[in-house]
Structure P
């Protein structure tokens, strides 16, 4: 094995590490009134890490290290950019929320940067060991961050549930990976793909694949492995909930994409039907549960589970139909990118709305648009985009998903498309319920009309709403993600 290191290819990760060390040092040295510099450095470092990604994209060269176990290609660049942009927005959302005397602890930014580092590592991983290190680096800090509101019983419960379920899912995932290694003697994705090509009927391999799917199912909160998500989302600080719903979920999907499409392309008869079932259950059960929610964060939690089901649809369709994986891979990545933007925006308006209503209950949001029409418009934009209403970006995510299903063909895929269409209508109902409450219902409580979003939160709202609207009108801006996915899928 060769250990030549390409420092330009690793520069995003190195910048994040340097930012982590700087943030930790500043928190130790600065007096309390000046500790806001930790947040400023975290934001600046995350933005700076995007610079080498632009240089690498302009260069266009595929860079490989450690005998192909760590690869920086077009796909990795797109996903790393997504992770860094999403983290940048979460840091903006966190600034005022965490800097308050009640919640501030300097380790917050250090831990969140550590999780971001894990997601960057995962995007370039091409073997099971590096992939597992990346997954654990993503999720490990979040066990503590979920319980950041230490005096809040719900936050303590959120952290404990997430920790217990996270450890269980890690054990199951690692058990499945050890099965794969034991059966094939390979840890690289290319080696696994070659070794498992003629083993689809091997009972031990079927068991290994199912264990891996269960492990990833917990990570992406797919039904029936979702039961930790609503309580954790509600109890965690809202910026961390936004991060869980986007970066953490996206990292789980990236890991699943890489393993299924690069390491196990010859075992679609096993993972195809399993993912079909996960997709159908996640969409249906989560959407029906969301209909009954009165808390807006819990509603978005079930929405996130349902969106995971929609993202699984292209996976499942290609698997059960035995179709080309390239289009399904591209559709899932496009959906993932658009979902990240509009869901971050949705949680940003939740933070802004909670400052005015002092509540997360939907009833308290009644008539909010009468006090703040601009916030009412933003709520409508993000929630209708999540529902897939044109011309907002969410319509193109749904379009890419349904298009990939139709290309795959077959009876099972048509059934899945029908289930997805029915669930899209159900989702529209509860998303529209939020907009109706904000715009049409009479206020039932006192709303603060003199509380405006702070500068960092306003910037987060501005970035997400502009991208959500612009991509809706110019969907070609999102197809670059699909093109990058097609490159890696066609090479599998």
Structure Q
């Protein structure tokens, strides 16, 4: 009989200093604007309150789908997120389990993530007993876990809620290798060690994204419960992030395999950056949505007038003038840096083109009056395509990277800088490609080409030079995609 392979995933939990080497700039480039905006939204915005409720519902739905507890069609998912878990909304074949059972699971998951928000609000400490309490809540209507007997046959295992495992829970991979988590006899000690290391990391002011990612990964290698480990791991990571003004860690079903699981497996091999990147991607997604929330969403005349009056009063204060001065300086610095990057790339390209094509660059700065009316229509379409609000009340600037192959064959990459959402310190750097044709002595845009480049969104608060690495990568990526598109059409 062939001996079964095994892989010991769990090792004694520690906080490797290699975690501190991970790059968190994906979220750092944007979060200062969010932390400022959050204070305002928490105080005044009913839209923000509803947004948080919707995030809780989304987490409740997706966490069970990722764990294959149930399926739920995308259409009813969106309805549930917007309106709540109402049985009458469900049609035939929307789910693969009995509806009452589905609603029980969703209710448990929602109450668990709601509980996490309450715990943060109450400033309650993270302890082993709290983790057990959270497990008991998230599995409240779950009677058993699925496992395999000594002969490899599927079987049902009684699930003791809020208690650590007393038997091994080692799954088998598709290649036949058995994954070995922390043995039951070491779980209590390891969980206490995990919590202690987390508290030390908090005291040392470790970046919350690093802290949450590390904790989540370490918890999954212990796998302390018979079932529900993934759900609890994501809730505990959410708690750490929410505590620091961020959002729940919600893994969407379409990201579970290619991003989430793959990143976890890389972390198992001590390659941590991919998992940190995925955690950052999730947070960036929610920050960008939140920055598009309206501050004033009340229909009450008196309430709106009070907010409006406060806004006008603050507008005239010196603090607003000082802030505006900083934003102008930061915007101009970003623009100049982008333009220098574009010129550098242009010089590199022209050296390789041997005169077979020409490249010209034009620009219109934030403070320049030249053709400021250009590109409003394109930017609005671009913002709509990427689902955000283009704030036209603030300055915009643009630069073009034109590639001329012949008089009737010209392409133009437009890189535009404009304000994103309702926060005045958030800047979007967008890019779109156009085909130009000669028309009455000048070039006219014939069509926008299908070049899919998501905006790079940054905060103008703080040191913008620290954000130049990712800005440079965005500009280079936009030109690279432009060259690839042109080459594919030749």
- request: Work out the source of -16500 here, i.e. which of P, Q gives that when helix-only ellipticity at 222 nm (-39500 (n - 2.57) for each DSSP H run of 4 or more, over all residues; to 500) is computed.
  value: Q
query: The value 0.93 for Cα Rg over 2.2 N^0.38 Å was derived from one model only; which of P, Q is it?
result: P
query: Of structures P, Q, which gives 18.8, 60 when Rg and Dmax of the Cα atoms in Å, for residues 43-330 alone is computed from the coordinates?
result: P
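Taken together, the values in this text are just the output of simple stated rules run on the coordinates, not laboratory data. Predicted, not measured: the structure shown is a model, and the values here were computed from it.
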